[in-house]
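Listed after this line are the structures, all set down as structure tokens.
No lab work stands behind these numbers, since they all come straight from the coordinates. Quick caveat: nothing in here was measured; it's all calculated off a predicted structure. Cβ atoms are built from the backbone, for glycine too; each structure is taken alone.
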Structure I
Amino acid sequence: MARLSGKIAVITGGGGDIGAETAKLFVKEGATVLLVDINEEACQKVIKEIGSSAASCCVADVTKPDQVQAYVQTAVDRYGGIDVFVGNAGIDGVVSTIHEYPVDVFQKVIDVNIIGVFLGLKYVIPAMIERGGGSCILTSSIAGLKGSPAMCAYVTSKHALIGLARTAAVEYGAYNIRVNCINPGCVESQLMRSVEEGYVPFSLALSGTQLDRQGVHDDIASKIPMKRYATTEDVSRLMLFLASDDSRYCSGSFYMVDGGMTAV
């Protein structure tokens, strides 16, 4: 039997690599999915690839309360409610030391990565209460557990999501609402390509060798115990577990999908 049969899921950042892979897997496992993204073209591309009436798109800026309310209402009106919320929309910012980090970029990362997820929970949770419960999955990162040079905004934002998830889990457990974080390591994705490019100027100081983007990728991969980045499917499989009833007693925690990076 499909593990998400009859469930209605909302996935923010649905046009991105992890969001798209998760949407495809959720539909395959029986869910009806609303993909939310600020980029309509990217979102529609994913819908076309899924090729099923079980998935549709809603364009929204996750930092705007009225637009978050609108995508929640769209899911309720279109499908009848929300059982699974994947707060996945996020940006990386720039690679820069703290004293040189642009203030406006720092604020943008906080707005998208923290405020966007907070607003999602704020407006999704009442809809979940109406359904008798649900599962909220927030995309944090290994950067939510440890420092990383030249990534202050991203690291700050991903630490915050763990606190947000734990607080929500305590507040809404009595409503049968579970809230967890997933913490991917390095993933083969457009976001990591951007981070790798940003690390090129820092590569000599960090690794002792001046590297190009591919060199940065390979250097990072060599330090992972499993000697590779995660695929988007690796991440989506963990999303599936937390969305399904297989994790019915899991709440207020974070789950690594990092190939052993944080064990080093």
Structure II
Amino acid sequence: MPATSPTPSPAPGAGITFDRVTRRFGPTIAVDSVSLTIDRGSFVALVGASGSGKSTLLKTINRLVDPSEGRVMIDGVDVTDGPAPALRRRIGYVFQGIGLFPHMTVAQNIAIGTRIAGGSVDIGAALDQVDLPRDVADRLPDQLSGGQRQRVGIARALAPGAKILLLDEAFGALDPVTRDALGTEIRRLHDRLGLTTLLVTHDMAEALLLADRVLVMSRGRIVADAAPADLARGGGGDEAQALVSVPRAQADRLRALAQ
């Protein structure tokens, strides 16, 4: 019997570099000279208190926000080298509000970005990818649950073949059970498709459990950059540990209740 060839691994997602990125809004510095590299195929969580600059930094990748200074590069190419709409079709972006068009069916919502670019989408495969039944294709968004709508948003973000997935508090409006399940499925999707994923979240437990690397922002700067295990063992500095202490204290209280 001839030897079977191994299943090829998915091509890794694109690498992202921030080079001294600063963003000002009037006198307020939202992002303050951030320089770092996100490796291809990695899953990185960006955490911090409200107003720390994490969503602003994320949006510089797909040019929803332009830096006041510095530059952002994808695979060594400045994101400003070309039209913004073409860039955004290469980058999946999912946010808390989802942004589905209420008058369009699920299938139409998923296909819209690719259709505008002159392409087509296998809707059935797109629904399979996010674990939705194919019979939702003809439904309108208000006929779906919140978790289902968020899955449609993810399918739409990935439909053009994006290799970068940006999640901006994407699970924030979901109930805890749905949020946990969707986060786990996103991680599996990341691994299966070989994506480069950036997750902005205020939930440190979510960051620790899903990501390969955790970046902590405070006052526009990256104040910690560590593996989840390092943070769980007490690393990353005081500001990182202040965030880690919240799920740790909750776990301690739950154990006390059980006893």
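Points to keep in mind about this one:
- Answer label among I, II for the case where mean count of other Cβ atoms within 10 Å over residues 84-91, calculated from the coordinates, equals 15.8: II
- Label whose coordinates, when helix-only ellipticity at 222 nm (-39500 (n - 2.57) for each DSSP H run of 4 or more, over all residues; to 500) is calculated, return -14000 (choices I, II): I
- For the set I, II, ranking by mean count of other Cβ atoms within 10 Å over residues 116-123 places I highest.
- Of the structures I, II, the one that 19 was derived from, the read-out being relative contact order in percent (Cα under 8 Å, 6 or more apart): I
- Source structure (of I, II) for distance in nm of label points 7 Å out along Cα→Cβ at positions 108 and 212, computed value 2.7: I
- Structure with the greatest value (metric distance in nm of label points 7 Å out along Cα→Cβ at positions 188 and 220, set I, II): II
- Mean count of other Cβ atoms within 10 Å over residues 28-35 derived as 17.6 - corresponding label from I, II: II
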